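Student: What follows are several structures.
The numbers here are math on the coordinates, done by the rules we state, and not lab data. Because the structure is a prediction, the values reported are computed rather than measured. Cβ atoms are built from the backbone, for glycine too; each structure is taken alone.
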Structure 1
Amino acid sequence: MDEPAILEKATELEAIDRASTLKEARGADLVVLATPISRITALIGDLAPTDALITDVASTKTKIVREAEAKNLRFVGGHPMAGSQLSGVANAREDLFHDARYFLTPTEKTDPEAYREVARFVRQDLGAVPTAVDAEKHDLLMAALSHLPHLMAVALLKVASDISPEALSFAGPSFRDLTRVGASNPALWSDILVENAPALGEALGAFAGAMAQIGSEISHQKRIEDRFYAAREAYDALGSILVEKSGKNVEIAVPVENRPGVLAEVTTLMGKNDINILDLYMRHSNTERAALVLALDVEAVPLAQQLLREAGFRAERVK
């Protein structure tokens, strides 16, 4: 539970209407557990028994789902793929989940109507995109896609700092991009990583094996070159991997300079003209230029290209 001062601040900022008790929560229609991950299983026990529909936002799922089922709760595990290295109610945003992928982890025991209610809440109230996935698979995915990169950032920052205390002052954009998440909340992330230790251990083992193999090839230029070609293909595929392959979505590439505000110019231009960006990612060519790749509804592409060109940008479909 949050401290009284934090709850007071949340009320002042209108992030919540008012603080409530656990007894009141048991009588609610829907309860969203959004505490540090290590507290959620205990909260599940404290809430039982209740007829409320319960979900959570924790970034690991297996242990929590099992506990909820053991308590016979109406529960659907959830995890929004949105956020930043910033934390606390002062950094809350009402549009945080808009268009974000939102994992839900139903099981064979999940009531279909409970799943539909949570999916409807995610889609209509939060504006996110609900996606069903097995809880154990979810934890492995998060270990590889989120938890491992955080540990990599910690390791890279240590290596650079050990080489020279001044090393970080010489770092370019690529190093800063790779290590940005190293500035994340220490207490929060240590909590998350401990909870997902089994899956993270598996991901770490695979990563260590890949690095060892690449290390054995480091003196062979052609092999390393091939590694980069393979990495480029994988990276290019990432832009569309979470966008539905319905044939209704198209990617356009917008070359941009590495200067402050350029991404905001493009995204604001789309937003002001009611063009929804389904997904976006950066494709770097060097430290000065990159391509911002936008995934749009096919019907919005002609207008988007016209607006971008009028604003001084090139915009070409990605083939």
Structure 2
Amino acid sequence: MKVLVIQPKIGMGDMIIYLPYIQAISKKYKSPVSLLVKKNSRADELLSQDKHISEILFLDRKNDNSGAHDGLNGFFKLAKYIKSKKFDKVFIYNSSLRYFLLTKIAGIKNIYQYPLFRKKDNIVTSAKVFTEYELDEIISTQPNIFLEENRIKEKFSSDYKHICLGFSASGSTKRWSVKNYIKLCEEINAKFPCKFYLAGGENDLELIKEILNSKIGSNCISFAKMNIKETMPIIKNCSLYIGNDTGWLHISCALGLKCLALFMDSPVIAYGKYSENISIIVPEGETEQTTTHNTDGKEKISFKKVYDETIKLLS
């Protein structure tokens, strides 16, 4: 049985949220599945040790329509490629007619897809209801990233609390001030000696520099020159994730960490309630139900609340 799963969202967090359903499909048909995803999902790094995945195919579509799979020629090029793989079934986590026609032309006989032309979508609820209906079984929403045994744990001194600090974000409205993170680290470290792992990339170099040049900088290790695959064993051995709603939050959650997530400008109901590993802080005056896109609440996150909850989770 050859099964293809199409998951066209672009983020690491989105990719991780779909993992329970992709893994359930693999278990149902007793065979690893193929994934069609975008490169920005980082699926090749996140899932390199996941035996539920047989191969990862990259979907090259761009906002400026310059991707290899954009336009009519790109559509038929991709259809031809998928057809060569001779899939028996496909699960499409998207409601676009394009993906239905793509897989139909590719000769896949059994096509399972979200209802066509759906406009509103809670990423977790839609995926859960769809997959449970098609597989006829209940599926946990808790994602799991699989890692082989590693020796990194031996390098983690028990004299410290090890904290993954998720100060990065996909946009400025989703990012708590780096000065708040510096102050938080200083105050946590005064109570518990800590090592902080700066979860950010090349786009965050100025913020990383600011943290490293602060009083707490000597206690910090940057991820900037590491790829995602290299950071995951380190995150796995941390005590806690503290940070914004970003891909690092979802990676930490899927690696089994307790996570303190600050939601300022993204929907808590979609991205913060799928796992018991995640504790939520929202802007003052907002609730988990009202914090969504365009809340713009980064100036209304209570420092005291973040500090108190951090100490509680570390104790």
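Student: Any idea which of 1, 2 comes out highest on FRET efficiency 1/(1 + (r/R0)^6) of positions 199 and 223 (r between Cβ atoms, R0 = 25 Å, to 0.05)?
Tutor: With respect to FRET efficiency 1/(1 + (r/R0)^6) of positions 199 and 223 (r between Cβ atoms, R0 = 25 Å, to 0.05), the highest-scoring structure among 1, 2 is 2.
Student: Still on this structure, I have one more. With FRET efficiency 1/(1 + (r/R0)^6) of positions 7 and 303 (r between Cβ atoms, R0 = 41 Å, to 0.05) computed per structure, which member of 1, 2 shows the largest figure?
Tutor: 2
Student: Follow-up. If helix-only ellipticity at 222 nm (-39500 (n - 2.57) for each DSSP H run of 4 or more, over all residues; to 500) comes out at -10000 when worked out from the coordinates, which of 1, 2 was used?
Tutor: Matching structure: 2.
Student: Taking distance in nm of label points 7 Å out along Cα→Cβ at positions 23 and 231 as the criterion, which structure among 1, 2 has the greatest value?
Tutor: Ranking 1, 2 on distance in nm of label points 7 Å out along Cα→Cβ at positions 23 and 231, first place is 1.
Student: Given that Cα Rg over 2.2 N^0.38 Å, derived from a single structure, equals 1.12, which label among 1, 2 identifies that structure?
Tutor: The correct label is 1.
Student: With mean count of other Cβ atoms within 10 Å over residues 55-62 computed per structure, which member of 1, 2 shows the largest figure?
Tutor: Structure 1 gives the largest value of mean count of other Cβ atoms within 10 Å over residues 55-62 among 1, 2.
Student: Let me ask you something else. Of the structures labelled 1, 2, one was used to calculate volume of the Cα convex hull per residue in Å³, for residues 47-134 alone, giving 130. Name it.
Tutor: 2
Student: Distance in nm of label points 7 Å out along Cα→Cβ at positions 263 and 295 computed as 1.7: which structure among 1, 2?
Tutor: 1
Student: Given a value of 3.7 for distance in nm of label points 7 Å out along Cα→Cβ at positions 31 and 183, calculated from one of 1, 2, which structure does it belong to?
Tutor: So the calculation was done on 1.
Student: Moving on. Output the label of whichever structure in 1, 2 has the greatest value of relative contact order in percent (Cα under 8 Å, 6 or more apart).
Tutor: Comparing 1, 2 by relative contact order in percent (Cα under 8 Å, 6 or more apart), the maximum is at 2.
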